[in-house]
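Below: a set of structures, written as structure tokens.
Read the figures in this text as sums done on the coordinates, not as results from a lab. Every value quoted in this text rests on a predicted model; they were computed, and no experiment measured them. Cβ atoms are built from the backbone, for glycine too; each structure is taken alone.
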Structure P
Amino acid sequence: REWMIRRFGSLINLPPVPPVMLHHLPRYLARSLADNRQARVAYLVVDGLALDQWIVLREVLREQDSKIEFREDAVFAWVPTLTSVSRQAAFAGVPPIYFQSTINTADKESHLWAQFWLKEGLTRDQVAYMKGLGDLASSADCAGGPGTELPEGLCEVLSQPKLRVVGLVIDKVDRIMHGMELGAAGMLSQVRQWAKQGFMQKLISFLHEHGFEIYLTSDHGNIEAKGIGKPAEGAVAELRGERARVYRDPRLRARAKERFREAWEWPPIGLPEGYLALLAPNRSAFVQEGKRVVSHGGVSVEEVIVPFVEIRRQ
């Protein structure tokens, strides 16, 4: 916690090569495209994938494809480690302070992603974005090739001849997490089971077949946390997460902290004015006292440090 207060702010303005934070990644990818005018890049954001869950996914991918290779690194997510904050930064290529009007929703991600690449000199038909991915189609929707069970809409997007960069949100892990009742061990088991179903392997194979360089990351990780009770505040909080509550007024945040004295008033580093987060302390959550959940929003290592992986084939 002390390290985060002292050092987190200094990470924001570091050069994007090598990348240190999620918002550095689009600029890092832009370097790859600039170096090779024929290059095609696929940017896979696996929502909610923690480092230990990446290790499970990596093991299964190696079992499914002996020729797959990984160049692994890690970057810092944004705090609070929430999708609307951290994932938007990962697609916008800028700190959250620059997308104040959409800080509470991820609905404008595709616009921010396209906007970034238009500024980099690409045209609209060279850029694509798709979310809500993670499940195989019930039938062979793609026309031939190794990805024949991928959803038809995804195959259409990836097969566009002028496409040079695509951002894909795979949110299956996040969906597993928010329904998880068996703790961290249950998460690992469910991620392994999902990986064995083959969506990621088929997607990666399809992308390689179509000439894409593949980079994988996550917007935040997750931890198993124990409930310490819910703040009784009605509609006072702008966002009522399990590990983070967000307020506009510092007095309202201070009032909530009076009940949860160990909760952490996170300084608004790189965040819009009036975006004031109260973080659950240690491995706790703002849920029913004693209840165990798998969640995110805080500053644990598992939530803040996420994988950044280049996926290649021999």
Structure Q
Amino acid sequence: MGNFLSQLINKDHHDSNLPDVHLDFESTSPTDGDTESYSNVLQMLEPTADLLARLRAYEGCGEYIRQAIGDPSPETEALAWSHVKPAVDNLKMFYKYSVTIEGFLPQILEILCIGDVNKNLEKHQGLAKLLCKLLDFVFEFDSLKMKTPQIQNDFSYYRRCLSRGKLSNEVDLKSAMSEDELANQVSMFYAYPTPMLKTVTTVTTDFVSKHNVGRSVSECLSTLAGVCYSTVSNNKKKPQKPTTIAFCLRVMVIAIIIYDHIDPQGAFTKSSPINIKSSVKAIHSHGNSNDTPNLISALRYNTKHLNDSSTPKAVKTLMASCA
């Protein structure tokens, strides 16, 4: 399989479209004009480590729910509720953070994507790095969410409790109605396999439609993907920390996916500024054992144009062979 992949990748290997932009992912700081926006976005990103830790530690309430449903009694139902309630509090917290992203991402895109994109990225390197950190969080969150199928079951039981008036003794009617509306929104959020990616993709698509800046946003995303690829592929010449390599690969993949959703031609055509074959090679050559399968799966299942007739057969074969 390794030799086969190598043949597919090297058959059309070229890096001529790499951007002439450099980002120092390990020590970038804000410029003088960036201070306020950088500080605001940095503050917005502060909860991400805690959110990931909470999701990583999520155990689910399946055992208690099964007992409450299979042997219903005030005791079993109270025990189930005592576990479901704090679990759902975390799920609400994750959802509410996605709403926070919806508010901040357009501000970042406006600074980086209105006007000359390359100059913007050079001028606002600190903010560009924070955008990369946001995309990294998106990948990590969704990877963890996909490994936590208990979420759907726990939240379904919570909604069942709501419909039975479980909160009637805890809150007033107005609050109960508000809670039910929030539950609907949270349920829709978790209905997607990759809810954070869905959030940033939708926000970016809406931003493009509102400001008619599809070309600029596509250029920004392809440039970020290219910068990440360059950082990884030049690792021998300019050694990077393993954590930086892993970070760049995750950001590269999310940038490619969003690009593929907002660019009419997508990321897989021959005219695309993104070299998919080189990107896949970088993942296989430099990715760690934990991330590599998830990175390839993300490209296969979350992109929009992979199966289009305009996608070269060699690229389709390459992606299929990575299964």
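If helix-only ellipticity at 222 nm (-39500 (n - 2.57) for each DSSP H run of 4 or more, over all residues; to 500) computes to -9500, which of P, Q did it come from? Can you show the working numbers first?
Numbers: P: -9500; Q: -23500.
Structure P accounts for this read-out.
Given that FRET efficiency 1/(1 + (r/R0)^6) of positions 90 and 114 (r between Cβ atoms, R0 = 25 Å, to 0.05), derived from a single structure, equals 0.95, which label among P, Q identifies that structure? Working through the options, I get structure P.
Match the computed value 5, 24, 30, 21, 12, 6, 1 of P(r) over Cα pairs in 10 Å bins from 0, in percent to one of the structures P, Q, and report its label. Matching structure: Q. Each of P, Q could give Cα Rg over 2.2 N^0.38 Å, for residues 42-177 alone, but the derived value 1.40 comes from Q.
Match the computed value 23 of relative contact order in percent (Cα under 8 Å, 6 or more apart) to one of the structures P, Q, and report its label. Derived from the structure labelled Q. Of structures P, Q, which gives 3.9 when distance in nm of label points 7 Å out along Cα→Cβ at positions 186 and 218 is computed from the coordinates? Of the options listed, only Q reproduces it.
When Cα Rg over 2.2 N^0.38 Å, for residues 34-81 alone is computed across structures P, Q, the figure 2.05 traces back to Q. Given 11.4 as the derived value for Kirkwood radius over Cα pairs in Å, for residues 250-305 alone, which of the supplied structures P, Q does it correspond to? Clearly, the read-out refers to Q.
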